[in-house]
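See the structures that follow.
Coordinate-derived values only; no laboratory data. Remember, predicted model here, so these are calculated numbers, not experimental data. Cβ atoms are built from the backbone, for glycine too; each structure is taken alone.
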Structure 1
Amino acid sequence: MKICVVTATRAEFGLLEELMALINGSPELTLQTVVTGSHLLKEFGHTLNDIVDAGFTIDAVVPEISKAESSLDVAHQVGRGIQGFARALDELKPDAIVILGDRYEMLAAATVAFFLKIPIVHVHGGEVTEGAFDDGIRHAITKFSQIHCVAAPEYKRRVVQLGESPETVHVVGGLGVDQIHRTTLLDRDDIETQLEISLSNPSFLVTYHPETHGHRSVAEDFGEVVSAMESFPEATVVFTMSNADPGHQIVAAMLQDSVHRHQGRWHLFATLGRVRYLSLAQHVDVVLGNSSSGLLEIPSLKKPTVNIGNRQSGRLQAPSVINAQPYSQEITQAIGVALSDSFRATLTNMVNPYGAPGASGRILNLLSGTNFGTLPPKSFYDVEQSRGWSENGET
């Protein structure tokens, strides 16, 4: 069976890499890889090269989607992306397509797969992120999909609530946990040498993406983050570039200016790659921002996360996550808690709510054990009727 995996961002590929390797090595499956989005752009690290360097063949590229400067631009790109994915998927003719998460690039891919009658295996559905338009996209992809691989029982309940049959929803755990488990991390000296930085005490790793459903401007919100970092004049601060959502150019300009003003202590990288990112996260004192990695992966390192704003609001959170709204004083206070010995002591026996390693293997078993050519047509699963509910409210 030909299994097509779509990837658009560095973070997404990091989560999918193990699954792609398992598919590639399976005698029953053939991997097809379609690349789009910020992978294709130099300013985001041209991470298409990371996919090739990992040993994967790129079967199709969809350049119609790259980056968006506004919500209108997102709408235009989704439209053009549908055309690009129609071309790619018609040529590849996969037996099934694997789509992770909730980005607008994935909405274009799912729309095409739906109309071409290519079964969709959706990974990390059922989650909630109230501060981004990704939230609606994720649920829309759920309705297009035939098989659902979710990270936790709470997310299965939500997918079933959306009308998906429980038999099609599988709790596999989080791919981020797999990512931590399979990565051999660099020691402190090696990561400092590779990045040409020196980690002081304290040290912070910051990734901040625009809030696409925020009420304030991106400049206001990120300005508060910068101000909070300036409250720790002795700290080493390492920033990674934001994703390609509307407002990314504002964050990029502010980052470049801020890092220039704090040369020697503040550092900016377009991308770090999986090994260097996780290694650096292991050795800094606090991970900050509003990236999903702070909730999905970093808890497995027993490392504090300061989650800023509402972009990730609604997701399951480990005890290591401290929430702060994008106000300098609130962020600074949260960092103070994260640096305290008493808080860090509570993380020793913490369990990541996204489960144990093995999600990639569980998804592989589902792919190998499914005859996609004989899947029954989707029907709406009515939760209330399944409980004996009747129109007049009697049971």
Structure 2
Amino acid sequence: MTTAPTHPIYLDNAATTPLDPAVFEAMVPFLRDCFGNPSSVHAHGRQVRAAVEQARKTVAGLLNAAPGEITFTSGGTEADNRAIISTARSLGIRRAISTGLEHHAVLHSLEALAHDGAVELLRVRHDERGRIDLNHLEELLRDQPRALVSLMHANNEVGTLLPLADVGALCRSHGAVFHSDTVQTMGHYRHDVRALGLQFLVGSAHKFHGPKGVGFLFTDSSVQVAPLIQGGSQERGQRGGTENVAGIIGLAKALEIAYAEMADHQRHIQRLKDRMIGHLRAALGDDVQFNGTSELADESLYTVLNVSLPPSEMTEMLLFNLDIHRISASGGSACTSGSNVGSHVLTALGCDPARGAVRFSFSKFTTEAEVDYAAGVLAGLYQRVAA
């Protein structure tokens, strides 16, 4: 086994990423010195308002959007909720098309609307790796042209990518409203909202080395929806409540850095992911598999690798054993037993509930030594059980 590093190994970047030091430095003045309320008309308020609007322009410019199309939120969950719920309330749409693979911020919002009778929820087919059946989507859109389509860009558990531009073209040709949860891919891929043809797009700063508790929603100017949160005229009347100023500044800085360094980071992280795949295959052979498309470089989010491990008494204690070795990762199974609620994504994909699953997710700060150690520990745990 590779010598243990002197520090804990963090491989759960799909849950949250460490704050970039440059982002922290950009935030500090707005935590300490520039404390005015951006809604105030005096000098202290105007100074902060100017910074918020500059951050909005930065985000909009990176996405090829207009500043007025960016609304800052408390994170991806709020942004997804606003896109879905406000669309149903404001546009009179009565049918929604999605899958059972979506993040709960989307899935639960759609299910709540369906439960209340506000929309009819239709499910588009997908294969065992989570790839959407575009032919079936087109069939549904032909039958239900005035619909809300909500499909995530990359699955947060198994990394399967959606062909955004293709889905956008289908929605455009049938007059559908297209919302994509891009929380996992924001800052990792370039999103040109004009080229993609979607009406709603979502980001959350803590997924690309920004602070927690702040995100944004892009809303195409052709779509007019009512606010989800009432109580003030902030965010150009689109979201009541005093802005999280330091968070907004940090979000814009983090996204700016991500875009500037994206190509280098993608090469670095993909090498790490390929390295872990190679280690695990060499150690475990055919016993190791990968859920979704996560091992396919051209079909998956490069930051995520979902490992499927052979049935073993180790399965239930897998994350605990990794944590003992000071490795942080996420896991899940395709079943529900007792109080342990399994992964709805792995269940929807029909994954073998007897196999253990662990999601490793990498960032620009992850090193080869950390990947080597984590792969060695995981392989060693299963090899000892097999012996």
Structure 3
Amino acid sequence: MWQKVKNIYHFAQAFLASVYFGSPSKKLTVIAVTGTDGKTTTVNMIYHILKYSGKKVSMVSSLGATIGDKTRDTGYHVSTPSPFQVQKLLKSAVDAGSDYFVLEATSHGLDQNRLAFVKIQTAVMTNITNEHLDYHKTWLNYAQAKAKLFKHVKFSILNKNDKSFEFLKNKTSGKIITYGVESADFTPKNFPVRLKLQGQYNLYNALAASAAVSVFGIPKNKILRALSSFAGVQGRLQEIKAGQQFKAVIDFAHTPNGLEQVLKTLKSSKKKSSKLIAVFGAAGERDKQKREVMGKIAASYADISVITSEDPRTENPLEIAKTVAKGFELSKKIKGKDYFIVTDRTQAITFATEMAKKDDIVGFFGKGHENSMCIGTVEYPWDEKEVVRRAINKLKR
């Protein structure tokens, strides 16, 4: 009941904000990206291609907002801002001379009407796996929230190889354009993307971005050149180099699918004699069903795991870690994987770097670009990159 009241409030706020700012989305070509994983990277790829092609473009994602040539912070743990903020950012983009606006659309944002009265021309789906079930309760409810994005658009960009395709194909408006590794409008065969980034999931993100910008008449060769120069996104498979003999990588992976994809990628790149060490946790007051699943995934791909805190909020960090560890207990007997529980994240990062040997790969997952850690009800400053660097520098003393 309370959530319905909140959604009505957001709807009213969106309407008033749209009127107050003069319906700014009508003066822009808006591209919105939704999905469980890959939204931020895909948004940034679309932005990069448009910028590379000489277009005037702004964007907002979980990293913050880029309006014209200025960046803005959108707050802690925010991907889709409040209705007032969204309309204000759109108006700022118009004032900055932008013609295009790329927007990250979360299931919460869509369900709560934060994007109401935003005229969206092109909608993109990355994938839909099990996530946010604490809020949506079922995959179907989660998928239906995301489907709202595709109701009044000219172009729907869908992942032909994801199970969401069958669900969405009859729930979209406008022209459907598909992408995937095969049997789609955009595939690696007919659109040979070359990336600096690792991972098949980034190939999917690039194909989604290619399909999205193709509707604006940008030539294929220009899209491919732009993607070949794309350097990646902060906190996504970001390597930390501080003179150490092992590879250190931070990534925002905080969902079962996200963790599995990045661990697969890192495992495939390591030497046979080296180890893959994973440092990760699960957020407090969020989907509890995924915790054990993430433990199973880490046990399947990592040689050693360090279970730690990731925004525990008001939950007991040790209890969260123990739940994650249940997934290891099921897999450990078969896989022989090792895991440790170190709830203090700084200590966990130090512990992992101390055990790493030459040519090992150490991945730090779940925080990525975020600049705070929520413990209790307080957001404490946090910079994963700096914490990892400090841990590595201690090894040199």
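Tabulated values for the structure
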quantity	calculated
Ranking 1, 2, 3 by distance in nm of label points 7 Å out along Cα→Cβ at positions 14 and 366, the structure that comes out highest	3
Distance in nm of label points 7 Å out along Cα→Cβ at positions 118 and 310 - structure with the largest value, from 1, 2, 3	2
Answer label among 1, 2, 3 for the case where mean count of other Cβ atoms within 10 Å over residues 246-253, calculated from the coordinates, equals 27.0	2
Label whose coordinates, when mean count of other Cβ atoms within 10 Å over residues 238-245 is calculated, return 18.1 (choices 1, 2, 3)	2
